[in-house]
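Coordinate-derived values only; no laboratory data. Just so we're clear, the structure is a prediction, and the values are computed from it rather than from any experiment. Cβ atoms are built from the backbone, for glycine too; each structure is taken alone.
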Structure 1
Amino acid sequence: MSSPDGAPGTPVRPSGVAGPQPDAVRPDPDASYERALAAPPVDAYERAVVSVQLGRPARGNPAVVHRCVYGLPTVVRVDPRLDDGTPFPTTYWLACPVMRSRVGRLEADHAMVGLNDRLGTDEGFASDYAAASERYVASRDRLGEPLPGNPSAGGMPGHIKCLHVHAGHTLATGDNVVGQWTLEHSTPAPCPGPCVTEEEVAARMERDQPRGGS
């Protein structure tokens, strides 16, 4: 794991932090599909970090494509198929628990109703959304063979089903008008400190270690 300046970092959850909490998730002005596609797959340690963040084993050969101010994964890119060949059309996943919670509140407040209404009345918004969908699928196809039916993700191109998908898409690539709206309404994202501990990561690595061999 690395801190934002590239120096080695250690995930430690503070027991208490005085003063204002820092804004942990900030869009990267240099985000692009090229950078997202070039990110290398995680090692065993960071796979465990992502698994702790998600609360389940990380799947799809994840690669970190956006990090928070503590150096932890915010968004991961995954392959279009799982190891067993199952199609996995959503390429960019929010790993950050704080962002997942904040975006979840937008969904609970029925933000998608208004956004879907806007798709039906704002031609420019709908056109930009559809174009982002085409770029999304094209970038995913560079990671593997096209999926059956060539599906997009998050309801794209004509509907909005999951703001988490769109927020992850935008943080990873800088694309997607719905993701941009989502980030504008879910940030700043104050966070007192790294969301995982070394103990949690070590326990996850022990749990995921193959048994009876290498």
Structure 2
Amino acid sequence: MKKIINSLYNNLTPGLIKIKGLSISQEKKEKFYNYLKEELLKLKGNDFPHPNFKRTRELYKNFKIDPTKYRPSSEALWRRFKKKGEFPKINPIVDLINIFSLKFQISCGLYDLNKIKGDIQIKIGKEEDFYQGIRKKKVSLKGKIVLKDALGAFGNPSSDSLRTSVTNDSENIIIFIFFSNNFKEVEMESFSTELKKIFEKFFTIRSISLKIPRNNEIDF
């Protein structure tokens, strides 16, 4: 069990979903991609993003981060989808997180639990906080929201690191749903439960847990 220490709890509440023993059969994979196709078709007919678009931007503004220069991952997905009609398909786990994030305009972090070392801190990055991005070179986290473990920075609401990235072989994962504190408790519970249910529908899972900690420290 890892300890999660949230130094930003006055402005940021994470929805936490931990899944162990994750796998997907070929039959369920086909069902998931049919679901994905249907959801993308619905979104193509919608010219306006979800109301959470503004609320996720407010999360950045609360920390004096300009969301027009350093976009939340949910917004970057939306702009790419609306401008080019593109939805990046990577693997079922990542694609599920991305369709959730695109649909509800809430940024999520997805990490391979086996690649995270020690406890997790949520804080504002310093000069020394950076990592190798998944499709980018060095990502600097100075002045930005950052997740750190014993080895250093590994994630934030705009882009995740290559080090803790989820692949087809990942069996144990942790998901951070980055809620600003302008979400009500019932809303955070509703969105987090929705994501949990989608995973349970399409994947075989040994264990799954969900928590929404309002305090600054939690065992998870």
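A value of 17.8 was computed for mean count of other Cβ atoms within 10 Å over residues 116-123; which of 1, 2 is the source structure? Spell out each step's value before the answer.
Numbers: 1: 12.8; 2: 17.8.
Structure 2 accounts for this read-out.
With helix-only ellipticity at 222 nm (-39500 (n - 2.57) for each DSSP H run of 4 or more, over all residues; to 500) derived from the coordinates and found to be -13000, which of 1, 2 does the value describe?
So the calculation was done on 1.
Thinking only about relative contact order in percent (Cα under 8 Å, 6 or more apart), which of 1, 2 has the largest value?
With respect to relative contact order in percent (Cα under 8 Å, 6 or more apart), the highest-scoring structure among 1, 2 is 2.
Determine which structure produced the value 17.5, 60 for Rg and Dmax of the Cα atoms in Å, calculated from the coordinates; the candidates are 1, 2.
Value 17.5, 60 for Rg and Dmax of the Cα atoms in Å corresponds to 1 out of 1, 2.
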